[in-house]
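Participant: Each structure below appears as structure tokens.
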Structure 1
Amino acid sequence: MLARQLIRELERTRDETLKCFSLDDQDLARRYAPDKWSVRYILHHLADSETVSLDRIQRILSEPRPTLPVMEQDAWAQALDYSHAPLSIARGVYESVRNAIIYHVGAHYDQRGHLEWVHSVDGVRTLRDEFEKVAAHNENHLRQVRLALGGPAA
């Protein structure tokens with residue numbers, strides 16, 4: 001994948017995700033399947049996972065082959081009380097952090113994408129892997145939101 005293609009995908013998923021923060025409470029409470037996260041939880045998770053990804057990206061760029069921990073997403077959702085945390089804060093975090101990631105893709109994907117880091121569960125990965133994971137992760141959750149809202153996943 002080329003940096004400009006990835007940037008387009010990151011911008012597309014950012015823009016679609018930002019629209020979801022404006023959904024009404026009824027739509028935010030919808031789930032894509034029984035016992036799965038609501039749209040509200042998914043949006044909070046996206047804001048938090050983007051933050052974790054930006055931290056990883058900056059550490060990979062700044063530290064020699066860092067070892068970084070897995071994100072225990074269910075623990076985050078519970079401890080950070082996604083059911084009551086303000087979505088307005090999550091929206092601002094998501095947007096600003098995504099914009100920072102887009103900047104780093106443009107600045108570092110081609111020249112420094114080979115930099116390695118060690119994921120505490122998955123093992124050795126590259127900066128390029130992390131950049132690409134951000135887009136794929138967001139798209140996966142957007143499919144879940146589309147299903148929750150009654151639309152096609154694609």
Structure 2
Amino acid sequence: MIHYTPMVQSPVGLFTVGVFQDVAWATKGIDALKQAGFPPESLTILAKDTPEAAALIERALGAKGDRLDLAVVGPIVARGALVESLQGTARDLAALGLAGTMRRVGFQSHDGRIFETLAGRGGVLVAIRGEPRAADALAILHSYGGGNAAIGAWAGRI
């Protein structure tokens with residue numbers, strides 16, 4: 001007799017990340033994600049601290065973003081589960097930047113450097129948390145101009 005062990009979901013989250021060239025493109029992509037059924041609480045937005053980026057976060061996520069000063073990028077405004085995951089218990093996102101913290105959510109450090117460079121140039125990073133629809137999120141990011149869109153390395157089942 002063969003015994004099958006059910007797969008167990010671990011607490012590690014999966015993020016799909018893309019960087020839009022500016023707030024206007026990010027707005028279109030975020031609206032498409034919401035229309036596809038991705039709830040605001042699954043979204044993260046991170047961008048250079050500008051009035052437009054702050055307004056986008058408040059409109060899209062229903063609350064003001066946190067202001068941080070990231071290594072390499074400079075002052076940003078951000079909100080969402082990805083920010084919480086990157087902060088870690090030491091609250092070191094500001095010191096280590098995206099390149100130093102993206103490994104926490106399954107990306108290689110070179111992916112973090114790319115995201116960091118694009119955000120530093122004024123891009124708007126959008127991340128979606130959730131494994132079941134990661135491919136859908138990736139397709140929407142690509143369709144609406146989310147450059148360098150990728151799904152973090154998955155380690156969600158044991």
Structure 3
Amino acid sequence: MKYQQLTKEQLEEFHEEFAVFLASQQITKEEWEDIKTNKPEVAEDELNLFSDVVWHKVLDNVYYLEHFSQKSLNLFKCLDDQIQRIVVQVDKFDFDFLDKDDFNWFLDQSKDPSISYFRGQKVYSSERNLELFDLIQKGSVISKGELFNAIEKLL
């Protein structure tokens with residue numbers, strides 16, 4: 001398995017796609033029920049394969065990721081051959097990016113001297129989608145890139 005098996009809730013969201021996936025493997029609904037009951041290891045393999053297909057398709061369409069923590073904001077632009085990163089840090093004693101009021105202060109005071117910006121980029125050291133999946137596993141969320149692009153213009 002390349003990524004991670006979808007959760008029960010995620011599989012329920014993709015139930016129609018999963019039915020098409022099974023049909024593409026020439027597995028009928030009745031055969032699937034039999035496999036789940038009598039060959040759980042085969043069912044597990046099919047679920048793993050389907051999960052990888054879904055994750056691969058999702059990750060192919062990820063272009064921006066964001067990771068918020070108390071003292072820093074990590075923004076990623078995910079290109080085909082490299083990933084660009086902007087890190088924002090606020091040097092104020094009780095500042096917390098996870099607090100709505102503090103985050104709004106940051107948006108309004110983006111040029112305050114207590115705010116530091118860092119930029120970098122790197123070529124992927126492994127497969128692009130695996131690196132993006134790793135960032136998601138570590139708490140990054142997929143975004144549309146508005147914050148990355150706004151801060152990039154600011155810089």
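Participant: Consider the structures 1, 2, 3: one of them gives 11.5 for mean projected area of the Cα convex hull in nm² as calculated from the coordinates. Say which. Walk me through the numbers before you get to the answer.
Facilitator: Values: 1: 9.0; 2: 9.8; 3: 11.5.
Considering all the candidates, the number was obtained from 3.
Participant: Could you figure out which one of 1, 2, 3 the value -22000 for helix-only ellipticity at 222 nm (-39500 (n - 2.57) for each DSSP H run of 4 or more, over all residues; to 500) was computed from?
Facilitator: 1
Participant: Taking relative contact order in percent (Cα under 8 Å, 6 or more apart) from the coordinates of each of 1, 2, 3, which one would give 23?
Facilitator: 3
Where a number appears in this text, it was derived from the coordinates with a stated rule and is not lab data. The shown structure was predicted, so the numbers you read here are calculated from the model rather than taken from an experiment.
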